[in-house]
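Readers should treat all values here as calculations from the given coordinates under stated rules, not as data from a laboratory. This structure is a prediction, so every number in the text was calculated from the model and none was measured. Cβ atoms are built from the backbone, for glycine too; each structure is taken alone.
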Structure 1
């Protein structure tokens, strides 16, 4: 009888410890800004797998949806309000909430250099205060945005690219830049671009090399304008309350995985850019390469607009952010 009672007590203790262990595992619910089949979301899954492998019994990430769950324009607000815990989300999609996110696109340094220079700690001051968000990593770097058109653009007397008469789909991030080049702007989510190109509602779009063929837009596009402008500003970030609610061990696992993924995704994205560029060229998309003074004017115009827009919205952190995030040509 005594042995039976002892065995039962031991079993109960083990079950109790197991229950405590199960309860102690943190679960992070994640949302991606692109559908699952697009390269950005596929790359993010690599980060998720990394955390789930390292964090077994401590922390796990569950991807609960993409733009079909929360529309892109609402994701910044959803993160702020804790609708989900983690977001794969470009800073440019919620500059209305955290204008300092402009620094990522306005940077001409790679994500690892920015981290080493203290850029993430600096910009997180604004993300904490204004977005109730904590930035873990700047991922899928190594690429800029390009202009993709169905019509061949012209060059003005000043040597600048002239997009007059061309209707371009834009995101809020680079709308002002495309307007400066004379384009007529249609702001719409990426999920609507295929139909707009098919129906002739737009004559092109701004987008990185990676992900473009995933949407099928290359079926309609004929020209790519180089160089790329800005820098892709995709972030892995968390609702600040969710981040602070993680156990210390969970935080360490997630943060280190984010640092590792930041570097590996940069390297993978550089290679993917080359691969995708070659594939699109083989399929007939012609690259228009701006060179010399024309190239310099194009890039200077882009970066000036990004930093001036931040300054006009909130100049509080403008100078110190630009000093860390941007190197003069």
Structure 2
């Protein structure tokens, strides 16, 4: 039904506008008595064999929703009805910001992909905190944090620390987003020495808390082997809890979309099927060359059960979907979990 009726209708409209329309629709539907129960009965699989325990957290299943979908923590309680094992909100920055000028979100229908240059548009830390205070506890929540666009390089770490301190009581794990191609960040966020400083400062804050929260690093799919070796060394040196591989890509190779269409769209990060193989390759390199010494969350181009199983076979402990959720609909979560059970 989704791919035959709902998606064709949604795809008639501007991607960003329909995104927020969908939010309003799901919010409204879930206010109707018993609708949330119906969603749960359709989409959730509750089976102990799907549980995964990583960095001190027990995930009821290994399929999560990636950051960027529910940036402000508006819909996580309702989205939990669709069977996710965890949901990552954000990217959250200290101050609210509008992000890059519109139009900034584009479908690549023939490629089953998306190009976005949103630019960390979000309502800011305080707004996220207020939304997270309404958490019903149905699903593990990750907090993806970043810096404001206008923040000077010498103050980047302070932005991350502010978000870390503010969100700490309300999220189950943190993700340091240092790899988004759609924000002005110069080369500093990709510099190993700076990442050592950033991770160390966040860990110091973490150790001051009564209960420590896992910290993960989100990396780009465009890193070469030398850069991936640095990530492996970085994880070993800092004992950070894990890596998310990967963010969107700046590569435009082998797309079905015409050069004219891509020129019309302009800059932005590619997600969905076009980056599937590259993100899987990154996961496999990290797993193989670290002797699987740290947890990996695999994301990028998961549109089917096979795509998810390929990520897991490559070395991912958990997987996340985003663009696949848009193209395939909410049944994708259940399909992946059923496939995982079948392959146990």
Structure 3
């Protein structure tokens, strides 16, 4: 029998065979900071105080050899070998997710060939609290619950989600083929640690790929709503022009807010007012140094990894990169 002690909240938990520190904490209802759960984003980086762990594979950007030597681990990759004690780094975790509640679908809009915008009115909006950049779990009758990031601001009454169709996916296929306005769904949240750090008043860079634009939209619009005047740079990367959406929305934001700049990069075709490049290449070409910048990245894992590598090379501290890799579970 293995035990995990979390001194920050004075909790002692039982850890099952093969279970990670993060899995044990979440199973106990503890909102341990995390995001990708795959060793890519560093949101669950923690200090191991006592005991030994086996670390499952992870990227070197999420946890370096130097950090390991200092006793740091990734909770989502760390399997205790015996009794352990560990603490997460940085901010305290967000509030525990509120219990599931019902919601009404009041809007469905096709944004691209494979992305729809879903607008929900929650039964008890006051009970659902989230920070820009977080996600909820959406349950549609007849399909398993799936995570989707909020694209709306935390102060807005309605909840906006961007749903990407996954070929063969049970949940997304049902949403695309059968869900209609007036239907009832269930939501649970909020979750995720790649959220907006409003205490940072310096420059900010936000990078989105595909439906990763949802949390980036929430973060950028929330930052603008706070009245901050530090530079905000937004990049949207896609393969082709048909994958783009909300371009005019962000260009309008850039027109109205002089400290906001917006760039679009297409990796596989040319299009007017768009750069032909991977979004990571565009960032590298535009910036010689980015030290002191707070970065938010959301989208496909390969894009997130490439962008994190560029940001680190350009001087962004690893603890200033908040990334959300949009993994696609089986039957999404």
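Comparing structures 1, 2, 3 by mean count of other Cβ atoms within 10 Å over residues 147-154, which one has the largest value? Write down the numbers at each step before the final one.
On the way: 1: 19.0; 2: 15.6; 3: 22.9.
Structure 3 comes out on top.
From 1, 2, 3, which structure was helix-only ellipticity at 222 nm (-39500 (n - 2.57) for each DSSP H run of 4 or more, over all residues; to 500) = -11000 calculated on?
Numbers: 1: -15000; 2: -11000; 3: -5500.
Source structure for this number: 2.
Using the calculated result 2, 9, 17, 19, 18, 16, 11, 6, 1, 0 for P(r) over Cα pairs in 5 Å bins from 0, in percent, for residues 43-202 alone, pick out the matching structure from 1, 2, 3.
On the way: 1: 1, 7, 14, 16, 18, 17, 12, 8, 4, 2, 1, 0, 0; 2: 2, 9, 17, 19, 18, 16, 11, 6, 1, 0; 3: 1, 8, 15, 16, 14, 13, 12, 10, 7, 3, 1.
Source structure for this number: 2.
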